[in-house]
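A.B. asks: Listed next: structures, encoded as structure tokens.
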Structure I
Amino acid sequence: MLNITRKAEADGTLTFALEGRLDTITSPDFEAELKNSLGGAKALVLDLKKLEYISSAGLRVLLTAQKTMSRKGGMTLKNVGETVMEILEVTGFTDILTIE
């Protein structure tokens, strides 16, 4: 299960807080939410503080969002937990994504 909280700022920054698991079951919903929301966004922030797990399907969604936002102003991951950070490190995503 994945809970998605969306917050749009006046400066064009769009923040999504993810809670739960971003996997094969939940990633299509998050991908659809991103596609519907990124139109006017100048920057994307993903708060992963409560994300427990990310699968290859979830990583693909992050990569797609990164490619989209690289043309607009960028994407940042914040509050990445130990388990998810380990997955990002093993897959090489720490070299591709901006993580704070």
Structure II
Amino acid sequence: MSEVSSLKSKALEDGSILHVTRERTNKIIGRIEIFGVVTHMGKGTPTRAELRAALAQLYSKDPNLVVVKYIKSEYGMGRSNIKVHIYDDEERLRLFEPEYILKRGG
């Protein structure tokens, strides 16, 4: 498996490793847009809740401000690509995120 070049890394509870590969601060919208890879060889794809908790801790934010846009697993590879938005406040989150994302729990 190829090495992942990461800006930040965090181990999840099940031993999987989250690597933030790219982040962009969007000051107009008031959020950080994160792209990353989760390596989870021999384990299932991490849940949105696990990713929200890990990223909230990594960025010192409230988990309610973290929205996991997608988790795309690569079949048989033990890795998943993720996209996440971390908002500055709840008002901005509700303004920019679609209702279906809010209902599923980000």
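Values in this text are rule-based calculations from the coordinates and carry no lab data. The model shown is predicted, which means the values in this text are computed figures rather than measured ones. Cβ atoms are built from the backbone, for glycine too; each structure is taken alone.
A.B. asks: Which structure, out of I, II, was Cα extents along the principal axes in Å calculated from, if the result is 33, 27, 20?
C.D. replies: Numbers: I: 33, 27, 20; II: 40, 27, 21.
Computing Cα extents along the principal axes in Å on every structure in I, II gives 33, 27, 20 only for I.
A.B. asks: Consider the structures I, II: one of them gives 3.4 for distance in nm of label points 7 Å out along Cα→Cβ at positions 44 and 60 as calculated from the coordinates. Say which. It would help to have the intermediate numbers written out before the result.
C.D. replies: Numbers: I: 1.5; II: 3.4.
Attributed to the structure labelled II.
A.B. asks: Let me ask something else. The value -11000 for helix-only ellipticity at 222 nm (-39500 (n - 2.57) for each DSSP H run of 4 or more, over all residues; to 500) was derived from one model only; which of I, II is it? Working shown, then result.
C.D. replies: Details: I: -11000; II: -5500.
The read-out comes from structure I.
A.B. asks: Quick one: distance in nm of label points 7 Å out along Cα→Cβ at positions 36 and 52 came out at 1.5 when computed from one of I, II, so which one is it? Intermediate results must be reported in sequence, preceding the final value.
C.D. replies: Numbers: I: 2.5; II: 1.5.
It traces back to II.
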